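What follows is a group of structures, each given as structure tokens.
Here, each number is a calculation from the coordinates, and none is a lab measurement. Note that the coordinates shown come from a computational prediction; the quantities given were computed from them, not determined experimentally. Cβ atoms are built from the backbone, for glycine too; each structure is taken alone.
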Structure P
Amino acid sequence: MARPLPSFDPQAAPAEPGPLFVDWLATALDAGVLDPQAFTLSTVDADGMPDARVLVLRDVDAAGTGWNFSAAADSPKGRQLAHHPAAALTVYWPQLGRQVRVRGSVERAADLVAAAEFATRSPAARVGALVGRQSEPLGALEEYDEAVAVARRRLEATPGAVAPGHAVYTLWAHEVEFWQGDAQRRHVRLRYTRTGPVRTPEWSRTLLWP
């Protein structure tokens, strides 16, 4: 980390993790970090084996401390969340030497919410979702191209079409950890732990050894 990095004073951190995350995300945007809303979502399958993939953060409920993302309910991650509705979320902004880790329970939103979110996506993203069959075996790339063409014609004919199983999820945080790297290895780690109910939580803060 031989580069200038921002400082982080845990004593000056807010009482709740949501506003701090929003502030760090805004800093990443201002710093020109590539794909600042990309995060790793970790889940477990029915056998307890871990799984992870990179998604895009759709929104943050700073007051209730919920992280929103979308996925196909019939995809591996969707099935895993249906079986075990808990997950971990990890964000890393390398230019800033900052990492955020979130652990908590996951709740699926109503279909009307998912449909409204689907309408905000780019045409290419909607076409891809309408193709579906995520993570299923594919015989040849030409098969995918044909499915994309069919989905594109469907979207052109029915602009309001919503992919079956398109779902919006919220990860309600139980723990949130902020990590600020330091060129001299004097890293700072601050963990928030929820002590109140979901959506209206109270938090305790703990400074951790780096």
Structure Q
Amino acid sequence: MAFTIIRHPLILDKLTRMRKEETSSKDFRENLNEIGQLMVYEIFRDVPLQEIDIKTPVLKTTGYTVDIPVVLVPIIRAGLGMTEGIQRLVPTSRIAHIGLYRDEETLEPVQYYAKTTKDIESSYVIVVDPMLATGGSASKAIEIAKSWGAKQIKFVCLVAVQEGVDRIIADHPDVDIYTASLDPVLNDHGYIEPGLGDAGDRIFGTK
């Protein structure tokens, strides 16, 4: 298991824009998608490649192509906000969906939807959610992906706290975690501080 904080200047700049209370849903979504694209470079650093013979306008040579199918698994709702950006750089990726909501009293995830893709057991699987708070939803989503047969799984978020990271490490020590920020604390209501607020509401303008 690897835990990676991707501290690229462009990511930090865009993350700061997203944190601001006055940022509109449009700007929030655009920056989230752009961060997703920027994070792809690190997330796919170890993806297997296959050599292929190609012909340029000048001569024949050897090129490379990604040698494994890719499946993105956004946790609905907020995970959808990062999916488009990642898929722009990996346009052949397929998308599975997992719908979870957090019980406001127990803070535990409740599943209401799950739809897989074909061949997920042989795919490079990226579970996506902007926030890693208690870790309950992320752990549940990874559990569901594993029940579909997924074996090569990475979890990608924008903001995390140590409690959530520890939960994933304990429940799924075989899953790598990538984030743009490790924030200091989770408050009594289960929200990350300073965080982003409710990512789903800010993405879709529902509050």
Report task. Compare Cα Rg over 2.2 N^0.38 Å, for residues 39-94 alone across structures P, Q and report the one with the greatest value. Result -> Q
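For which of P, Q does distance in nm of label points 7 Å out along Cα→Cβ at positions 79 and 175, calculated from the coordinates, equal 0.8?
On the way: P: 2.9; Q: 0.8.
That value comes from structure Q.
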Report task. Please state which of the structures P, Q yields -0.61, -0.92 when log10 I(q)/I(0) by the Debye sum over Cα atoms at q = 0.11, 0.14 Å⁻¹ is computed from it. Result -> P
Report task. Match the computed value 21.8, 59 of Rg and Dmax of the Cα atoms in Å, for residues 127-198 alone to one of the structures P, Q, and report its label. Result -> P
Query raised in the report: Out of P, Q, which one gives 35 for percent of Cα pairs over 25 Å apart, for residues 55-158 alone as computed from the coordinates?
Result: P
